[in-house]
1. Of the structures labelled 1, 2, one was used to calculate helix-only ellipticity at 222 nm (-39500 (n - 2.57) for each DSSP H run of 4 or more, over all residues; to 500), giving -22000. Name it.
2. Of structures 1, 2, which gives 22.5 when mean projected area of the Cα convex hull in nm² is computed from the coordinates?
3. If you work out distance in nm of label points 7 Å out along Cα→Cβ at positions 93 and 189 for 1, 2, which one comes out largest?
4. Given a value of 1.6 for distance in nm of label points 7 Å out along Cα→Cβ at positions 77 and 205, calculated from one of 1, 2, which structure does it belong to?
5. Out of 1, 2, which has the highest value for relative contact order in percent (Cα under 8 Å, 6 or more apart)?
6. One of 1, 2 was used to compute FRET efficiency 1/(1 + (r/R0)^6) of positions 53 and 165 (r between Cβ atoms, R0 = 30 Å, to 0.05), and the answer was 1.00. Which one was it?
7. On distance in nm of label points 7 Å out along Cα→Cβ at positions 21 and 181, which of the structures labelled 1, 2 is highest?
Structure 1
Amino acid sequence: MAFVTDVPTQSALLPPRRTSSSALGLRFGLLGRAAALIFTSQIGVVLFSLWVTLVAVSPLTLLAVLVLPVTGWVRAYADANRRAAGRMLGEKIPRPYRPTSEDATWLGRVRTVLRDPASWRDAWWMLVHAVAGCFLSTLQVSLFLGGLLYLIYPFLYWVTPEEAFGRPFGLFELHSVAESFWVMPLAVVSFGLWYLTAVPLSRAVAALTRGLLR
């Protein structure tokens with residue numbers, strides 16, 4: 001007699017394994033994000049300089065009216081990075097800003113913004129993000145590009161003057177295209193380091209954003 005059971009097998013209880021193709025696709029996605037972050041992180045430098053300058057001179061001039069729209073730009077930029085970091089870390093990073101009353105005068109809203117600790121955390125984050133975030137992203141992209149460089153090193157040696165690629169790292173001298181193939185194993189090292197560090201480096205950038213902006 002055959003018995004029917006609803007007990008799932010052990011394989012059904014296990015989470016699906018990430019295939020090598022999906023893991024590689026994830027890293028290429030992180031590589032594209034890191035490449036974009038190298039440039040977008042510098043937006044924070046511009047916003048930081050503009051916001052701090054307006055805050056500093058607003059009590060002495062009529063520029064105080066510009067504090068609110070520039071603060072809106074800063075917070076929109078921070079919100080975009082909160083969402084990106086939240087997707088990377090698998091959590092939602094809340095907005096910690098104090099509410100401003102719509103009935104208050106613009107001067108009262110400016111005062112609320114300047115008394116909000118989150119406004120100043122945004123300012124510090126933009127600087128840290130522009131330096132540390134850019135560095136970590138550049139490191140990730142450099143490891144990948146280094147792998148490409150070493151992979152095509154014989155071709156580069158062949159099409160360029162010998163002085164250009166004839167002394168890799170300045171340690172030894174190459175005399176032929178055949179000898180330039182000695183450099184190619186470094187492509188495996190560079191690609192391997194990129195593959196292993198892509199996720200940790202991206203999570204480090206996201207954790208930095210979470211720590212300063214939540």
Structure 2
Amino acid sequence: MKRKTLLSWSSGKDSAWALHLLRHDPTTDLQGLFTVMNQRYNRVSMHATRLDLLRRQAEAAKLPIQLINLPDPCTNDQCDAIMRQFIAEASGKGIECIAFGDLFLEDVRRYRENQLAGTKIEPIFPLWRIPTDQLAEQMLAAGLEAYVSSVDLKKLPARCAGRKWSRELLKDFPAGTDPCGENGEIHTVVVAGPMFRKAIPVTVGETVERNGFAYADIIPTN
């Protein structure tokens with residue numbers, strides 16, 4: 001029997017690939033996406049994705065999307081309370097699973113599991129422990145296209161922001177950089193791939209530096 005599932009949608013390549021895998025899972029009934037937004041900037045947290053681009057992604061995926069707005073600044077207690085309310089509402093609608101695009105960070109996985117502990121919702125991790133060099137090649141070979149929307153300046157130079165996530169970019173990464181950015185080196189915005197019914201045309205706008213990160217503005221066109 002298929003289980004009603006929501007996918008945590010970061011707007012980046014990993015959640016997009018999780019979507020792709022879930023659509024090929026005969027036990028999953030994918031009901032929609034949800035995204036955590038920074039209320040101050042009206043953009044996806046960390047990825048800095050514009051709201052209009054986020055909606056274009058949901059349209060291309062042919063799935064409804066729910067926004068969870070977090071204040072900025074936001075304490076851990078505030079965040080936990082907002083997420084508990086969301087989870088309670090999802091459970092009330094019959095959601096049985098929530099999927100996440102996490103790869104190998106154990107502390108992040110434990111946090112997800114603790115959030116859902118005691119609820120009727122099971123956390124699932126379609127990408128868990130896939131070696132990230134293999135995962136990156138799978139994504140690129142399948143035609144996934146994404147742009148680097150934010151860069152941790154302690155780990156990579158600002159010039160990486162706004163570049164297309166590609167084999168060429170991965171060759172430029174310093175030794176020890178995770179190709180999927182799972183250690184926080186980069187965040188991405190996906191614009192095309194087998195999980196979308198059509199590509200989203202974009203242009204790369206200004207890059208700004210703030211709080212130790214470089215953010216490139218990925219702007220939908222047409």
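1. The read-out was computed on structure 1.
2. 1
3. Between 1, 2, the highest calculated value is found for 1.
4. Derived from the structure labelled 1.
5. When relative contact order in percent (Cα under 8 Å, 6 or more apart) is computed for each of 1, 2, structure 1 gives the biggest number.
6. The value was obtained from structure 2.
7. Across 1, 2, distance in nm of label points 7 Å out along Cα→Cβ at positions 21 and 181 peaks for 1.
Bear in mind these aren't lab numbers, they're just calculated from the coordinates by the rules spelled out. All figures in this text were calculated on a predicted structure; none of them were measured in a lab. Cβ atoms are built from the backbone, for glycine too; each structure is taken alone.
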